[in-house]
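*Asks:* Each structure below appears as structure tokens.
No lab work stands behind these numbers, since they all come straight from the coordinates. Please read these numbers as outputs of a predicted model, since none were measured by experiment. Cβ atoms are built from the backbone, for glycine too; each structure is taken alone.
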Structure I
Amino acid sequence: MEACGTSHYWARELSKAGHDVKLIPPTYVKPFLKRHKNDAADAEAITEAAIRPNMSFVEPKSVDTQALTMMMRTRGQLISQRTATANALRSHLAEFGLIAPVGMKNIAQLRKRLEEAEDIPTLVSEMVDMHLAQISKLSENIEALNAKIKTHCTLSASARLLQTMPGIGPIGAMIIEAFAPDMQGFANGRDFAAWLGLVPMQNSSGGKTSLGRTTKMGQKDIRQALITGAMSCIASVSQHGKRCHPWLQDKLDRKPKMIAAIALANKMARSIWAMLIRNETYKAPISMRAQ
């Protein structure tokens, strides 16, 4: 079947009936679709793609894994809603000449500015209270989900293993556990990094290699978590005035921080594959341990 929102449910149901289910990414099916799109043409394209000897398939997810992905998606949605509400409140206040910080720690300061401002209708204060109440409720829900994530990470062996790597905390470990497939499906760590879209895009021809930006064609949640973790590692070292691992320091000396962070994220992805395959904790490079 073509992988989609409900394909994992049907994969589980068909597996119970004794079928061997293969899920194909839609991107790999599209090249085999001829002219018009309809059910018959889709079925023919899926069949053509499935018989290719080097076709890559999507691992069907269990119910528990899909529950974890739902939790992480919900957390991301709540954060987006809180950010949108805070930005909207800033925009409204700017219309009255009030540029006040918006956040749960700055409510008292914001209310004081409203009281001191002249010619501000009472309705404005009521609308501000409504926005702040919504921000407060969203923050409570986010904190509740964070608590659930931390609890799960203390009970999950793979999550505890992942948190031994610098740059990966409970949120990052939860994202990897929720969205990453079985590592046995990748031949090596390089394939896992490529699946995440952390490799450069190639435009090579005639024996001449030409590399461009990262493909960003993989799992965006894990990719973003690894890049964020890599940036935090770089920032932590910079704040303490220390030099990074020689390999990373060479990247920072020659390239912008974001490019160095992406390279480090690629390295982290390969290490994650090795850690989960071998069931080993993170081991720092020898040169880093010697510093």
Structure II
Amino acid sequence: MNFKRKDLLGIQDLSKEEILFILETTKSFREVLDRPIKKVPTLRGRTVVNLFFEVSTRTRMSFELAEKRLSADVLNFSSANSSLVKGETLLDTAKNILAMKVDCFVLRHPVPGTPHLLAKKLPIPIINAGDGAHEHPTQALSDIYTIQERKKRIEGLKIAIIGDITHSRVARSNIWGLSKLGAQVRVCGPPTLIPPLMEEMGVEVFYLPEDALRGVDIVMMLRIQKERQNEGLLPSISEYIDFFSLTEDRLKLAREDVLVMHPGPVNRGVELPARIADGKRSVILDQVVNGVAVRMAVLYLLLAKR
């Protein structure tokens, strides 16, 4: 099939066939990363602008590395040192950068829907690198690719996502993607961190990890966002650790060949201890390297034929 979309804004909008096509394309670029020379001329002459309005380490570096591996020219935008502080709107900023003949925007923004706004207003591809608590499509594609790489399938797998579901764009994108590919998804967390009507997304909801972990093939732990503790959603971090941290005893409830995932950054000792994060069942670093390959595939599909 041909990938006919102009933008990548979310997983919710993609069909099962489109998700599988991106994953299949990723395989070729994953092989590139294992070569002695990890670079191809695919996007030579194209310019990609990374517009990041939130702090980011892994996602920003992963996109920049993917762009450079494809031989694209890269511009990194910092809102703190831009005309935005003088009162210029985001749209005007984007249009001014577009006038310099760039070819693609990679946008991370704290306000949900911002990538969709730019996609409607601008003629070049927009890639959503995370918009508020809405979606993070390339992270979900990285996670799904990692599962498929290790388990050789998605359909029929039981997957538990545990932590702050309410504020997690990674959880939403993974739920949409994994469900479309036939996985059975469970979510688990404190009642204050699980949004209402979650069942309408086709998932099972649990409030105790001991129930959610029974018989699962994959457990994905989510970061507890310490910056949100002033909202009073948790009594304390120590209480969260007591009830929801992934201990060895809790992990024994899952299948013997369970894989442990985390989109990062990991709060060691909170979501899971170091011995599990660094253990043989962890594929956290696989998620990181596969993220570069997924982003190379997305950039290729959106830009190579334009």
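*Asks:* Ranked on volume of the Cα convex hull per residue in Å³, which label among I, II comes first with the largest value? All intermediate terms of the calculation are to be shown ahead of the outcome.
*Replies:* Numbers: I: 236; II: 136.
The maximum falls on structure I.
*Asks:* Of the structures labelled I, II, one was used to calculate mean count of other Cβ atoms within 10 Å over residues 19-26, giving 19.6. Name it. Mind dumping the intermediate values first?
*Replies:* Values: I: 14.5; II: 19.6.
Only one of I, II returns 19.6 for mean count of other Cβ atoms within 10 Å over residues 19-26, namely II.
*Asks:* Given -20000 as the derived value for helix-only ellipticity at 222 nm (-39500 (n - 2.57) for each DSSP H run of 4 or more, over all residues; to 500), which of the supplied structures I, II does it correspond to? Can you show the working numbers first?
*Replies:* On the way: I: -20000; II: -11000.
Source structure for this number: I.
*Asks:* A value of 21 was derived for relative contact order in percent (Cα under 8 Å, 6 or more apart); which structure in I, II was it taken from?
*Replies:* Values: I: 14; II: 21.
This figure was derived from II.
*Asks:* If you rank structures I, II by distance in nm of label points 7 Å out along Cα→Cβ at positions 51 and 91, which sits at the top with the largest value?
*Replies:* On the way: I: 5.4; II: 1.1.
By distance in nm of label points 7 Å out along Cα→Cβ at positions 51 and 91, the leading structure of I, II is I.
*Asks:* Among the shown structures I, II, from which was the value -0.29, -0.43, -1.04, -1.22 of log10 I(q)/I(0) by the Debye sum over Cα atoms at q = 0.09, 0.11, 0.18, 0.20 Å⁻¹, for residues 115-250 alone calculated? Please report the intermediate quantities before stating the final value.
*Replies:* Details: I: -0.49, -0.66, -1.13, -1.25; II: -0.29, -0.43, -1.04, -1.22.
Value -0.29, -0.43, -1.04, -1.22 for log10 I(q)/I(0) by the Debye sum over Cα atoms at q = 0.09, 0.11, 0.18, 0.20 Å⁻¹, for residues 115-250 alone corresponds to II out of I, II.
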